[in-house]
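Where a number appears in this text, it was derived from the coordinates with a stated rule and is not lab data. Note that the coordinates shown come from a computational prediction; the quantities given were computed from them, not determined experimentally. Cβ atoms are built from the backbone, for glycine too; each structure is taken alone.
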Structure 1
Amino acid sequence: MPPLTSKMAGVVDRMARAHQAPYYTLSAAEARAAYEKGAGVLEVPKPALARIDDFTIPARDGHAVPARLYAPSNDRLPLLLFFHGGGFTVGSIATHDTLCRVLSHKSGCAVVSLDYRLAPEHKFPTASDDAWDALQFIAKEAGGLGLDGTRIALGGDSAGGTLAATCAIFARDAGLPVALQMLFYPGTTAHQDTASHRVFEKGPLLDEPLISWFFAQYVNTPADRDDWRFAPLNADDVDGVAPAWIGLAECDPVVDEGIAYADKLRAAGVPVALDIYRGVIHEFVKMGRAIPEALQAQADAARALQEALQP
């Protein structure tokens, strides 16, 4: 196992001493509440922004999906459509509020964060459907929000990275231009069968029982896991999808599948920037108060956004 940085090891030690009940021993509602409670503990202070607007986006079944717009000015800005992580089961606009503010502040772009529906109440492929419906809505209605719908990026962390990757494929197929897919440690494989899943099966933080629990909430049957909307590595091809910036944690069960997806994109001729942050774990990007690599990853992602979305 690669060594953790001293600061990352300190955070992991403090987590262990807190003796929090593992999410997989809780109900989904209890796990959500626990994640909400702890989500901001290691975050940087929230940057102030000129615009914070809450609104809803209509899904294909008529459900009003909550969304939040962040913008550093009232100008007609390009935007990032962001999908939060949480194994399709936990997480929300609120848990990723600081990260979205930081990305908007550092990049100078608007960010729209989506509260897609969660499992187990909403099984596969509801999250994927909500994400794709939101992208189509934003592309069409951006002007009404005061945004530039011709310059759109997709992004997310963990399960949200999965949604961003699948939306990039949907967008390619629909001829909808996307400037960048910004993926923090995305899930891309059908099964936990890579070397890094074996090395980090006991964590820290994200371990095999938790991953299995998350996915058991989301899928209807094991066959769903082979669907490319769950596992983008299973997509028939990724030719012509948006360029990618991929940020991975070295000490993370999903690091190998992130590398594999970068390789799949590159093999298809898609430009890819891949950054692997050494000695840190899954979820590190939301630990900027304690982990320097989180600040670096936030800055790297914001720079990628800025470069991709500039006129």
Structure 2
Amino acid sequence: MKRREFIAGVGGAALTWPLAARAQQKAMPVIGYLSSYSPLNPNVAAFRQGLSEMGYVEGQNLTIEYRWAENRYERLPALAADLVGRKVDVIAASGGDLASRAAKSATSTIPIVSVIGGDPVAAGLVASLARPGGNLTGVSFLDVELNPKRLELLSELVPQARVIILLVNPNNSNADRIMREAQDAARAKGVQLPILKAGSESEIDAAFATLVQLQAGALVVAGDPFFNSRREQLVALASRHAVPTIYAWREFPDAGGLISYGASFTSVYRQLGIYAGKILKGAKPSDLPVEQPTRFELVINLKTAKALALTVPQSLLARADEVIE
């Protein structure tokens, strides 16, 4: 080979090798974040925290595509299909079981990590908690299972209440089970439990008007993504009608509600981020057990209790994780 040809060949290789190497480098992974909530939802920060603990930082070595249903559940299937069409690496479904169902219906191959409100086995989302099988795993809030406990706590706080209302969103996929298990708990305690349903802002207003007519002594608001998005409205109505109310999550007492009992949003969404990170590193959803909370927060707002002329039993205060004064 002549010297001139050799030099030209080396120069050509030097020019093409970086291009080939860059082409072989893995593209930045993409998570599709499917949520029933609106973009103002604060849980994303905890999700990002979990991802960062696994070495993923949005905008640096990770892209997140957000799809918000803004409490319009009928939009979830189309939003999930859009993420599948974009061939994201993982789908993170949040804001109730309907988001999980929409994601699972849209794909059987893309890994899904999900926040689950009730029993994922009973919902048909996984084969078992320890070995989910398929392409979905996640973290359960155990919201459905906690409603009897919330009824018990409210009865302890307001022992004179013989009629306690249960407010349920009929659009919640666990609505029938929520109502059935709460009714069983009410019968065991010897209290009446009329059930009111609300799936819109106006229906919440109507439910409180009915509550007054029924002369209810207290109210249990079932855990639900829509109710969480309307917590200011719910807390304001409970205050206006002076009805002692227990909620699913601490965000309600923070907003002026009386009492809450449930899993921490921050810990659940952080774990969701950790699971998403593990899958990006090669783990399979079928091998990651569905996580369940081991600790639940009891939060009491003493200022609200005082406004309702309620004396909180010392036994309840002693068990509270936080007392807002």
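A few points about this structure:
- For Cα extents along the principal axes in Å, for residues 39-166 alone computed as 56, 31, 30, the structure of 1, 2 it came from: 2
- Identity of the structure behind -13500 (criterion: helix-only ellipticity at 222 nm (-39500 (n - 2.57) for each DSSP H run of 4 or more, over all residues; to 500), calculated), options 1, 2: 2
- When P(r) over Cα pairs in 20 Å bins from 0, in percent is computed for each of 1, 2, the one that comes out at 36, 60, 3 is 1.
- Structure from which 2.4 was derived, distance in nm of label points 7 Å out along Cα→Cβ at positions 119 and 191, options 1, 2: 2
- Origin of the derived value 17.0 (mean count of other Cβ atoms within 10 Å over residues 223-230; candidates 1, 2): 1
- Entry that produces 12.8, 36 once Rg and Dmax of the Cα atoms in Å, for residues 95-134 alone is calculated, selected from 1, 2: 1
- Which of 1, 2 yields 22.8 [mean count of other Cβ atoms within 10 Å over residues 127-134, calculated]: 1
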